[in-house]
Structure 1
Amino acid sequence: MTELVSSLNFFLAGGAILLQLVAVALVVSLLTEKNFLVTEWLSKHAILISFLVVLASSALTLVYSEVFGFVPCGLCWLQRVFLYPQVIILGIALWKKRRDVSEYVIGLSIPGAVIALYQHYLQMGGSEFVTCPTAGAGADCAKRILFEFGYITFPLMSFSVFAFLIILMLLARRTNVAARSASSTM
């Protein structure tokens with residue numbers, strides 16, 4: 001593995017940990033129904049933040065497969081199926097200044113998160129109960145390409161992105177509902 005790939009792996013794993021920490025903080029905010037300064041800012045800019053996260057994630061999947069030559073497995077492709085359309089959905093939402101796309105983002109992120117979590121389970125040594133769609137075709141779903149900090153794998157990074165998107169969209173949805181009900185009572 002080249003020095004560039006090793007450095008990028010380390011940087012991306014650190015980004016996944018950051019997403020995980022922010023997601024936990026957002027869950028606390030959602031459960032306690034309190035808006036902290038950071039959660040208010042994140043909620044206000046949820047579409048832009050989600051777009052940037054999805055765009056970067058999509059671009060990086062292509063860099064790893066098309067530039068660095070890592071062949072994506074079948075489960076990786078399935079995760080991409082649920083990730084790539086979000087670039088378009090969130091891009092249009094930004095362009096049209098729409099904030100009501102949370103259901104679409106959540107709807108695409110839930111199956112992506114489930115697939116990613118299953119693949120992470122496989123890469124951490126779990127037994128396969130669904131056959132890898134590309135088994136025997138050059139890419140093994142259980143093979144680790146990246147392993148940082150003793151638990152970060154590509155599928156866990158993918159899960160972190162999907163989970164962050166789900167939680168951020170739930171927060172934005174709560175804020176949008178509160179704003180609509182406040183404006184309708186005036």
Structure 2
Amino acid sequence: MPGSRTILVLKRDGTAEPFDEGKLCGCMLRAMRAGDDDAHIGQALAHAVGYYLLRRQTRCISTGAILEMALTVLRVAGLGQAATQLERRHAARLSMRGRLRLHHDNGVCTAWSKQWLVQQGCTRLGLGPSTARILAAQVEQTLTKGRCWQISRSDVIAELSRAAEAYGLLPVQSVQTAPGQP
């Protein structure tokens with residue numbers, strides 16, 4: 001966008017990240033259950049939110065406010081069912097995250113943090129933040145499908161590694177041969 005500047009989104013865990021129209025678009029498209037033919041609708045709605053934030057000269061905004069804006073643009077666009085679906089998904093995700101507990105090797109148990117897993121993907125696996133976020137969401141879904149509410153930290157990291165490996169995102173390990181062997 002002409003004259004654009006970074007708008008920070010303040011997340012529930014206290015971290016901040018730049019506003020991402022693509023991420024908002026994907027969120028709304030999933031709620032709309034839209035296919036590739038309808039991608040332009042989600043893009044236009046996400047752009048409208050981004051444009052509004054720029055016009056208001058917003059520097060920081062909470063994820064809750066972004067959610068409310070997404071719900072509003074969906075309803076104004078006549079997509080009330082998608083707005084309802086988005087609200088339900090959000091409530092279910094918050095409930096799930098409130099129940100999920102992470103057990104550390106030292107015996108400490110902490111609340112689940114998807115951001116923690118994203119950071120692990122970036123630092124341990126060398127993934128980019130967007131890729132790590134996508135894989136962290138997949139791991140989160142995998143964990144909660146089995147209703148496994150308490151899981152060890154090492155098992156979560158192993159699950160993240162399996163997800164990255166399934167997409168060919170881990171570096172290829174060189175095979176060492178014994179001296180004198182081809």
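Here, each number is a calculation from the coordinates, and none is a lab measurement. Every value quoted in this text rests on a predicted model; they were computed, and no experiment measured them. Cβ atoms are built from the backbone, for glycine too; each structure is taken alone.
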Given a value of 18, 11, 9 for semi-axes √(5λ) of the Cα gyration tensor in Å, for residues 121-168 alone, point me to the structure among 1, 2 it was derived from.
2
Quick check for you: by Kirkwood radius over Cα pairs in Å, which of 1, 2 is greatest?
2
If helix-only ellipticity at 222 nm (-39500 (n - 2.57) for each DSSP H run of 4 or more, over all residues; to 500) comes out at -24500 when worked out from the coordinates, which of 1, 2 was used?
1
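I have 17.2 for mean count of other Cβ atoms within 10 Å over residues 65-72, calculated from one of the structures 1, 2. Which structure is it? Intermediate results must be reported in sequence, preceding the final value.
Numbers: 1: 13.8; 2: 17.2.
This value belongs to structure 2.
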Work out the source of 30, 17, 11 here, i.e. which of 1, 2 gives that when semi-axes √(5λ) of the Cα gyration tensor in Å, for residues 25-112 alone is computed.
2
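Using the calculated result 16 for relative contact order in percent (Cα under 8 Å, 6 or more apart), pick out the matching structure from 1, 2.
On the way: 1: 32; 2: 16.
Corresponding structure: 2.
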Given a value of 66 for volume of the Cα convex hull per residue in Å³, for residues 73-128 alone, calculated from one of 1, 2, which structure does it belong to?
1
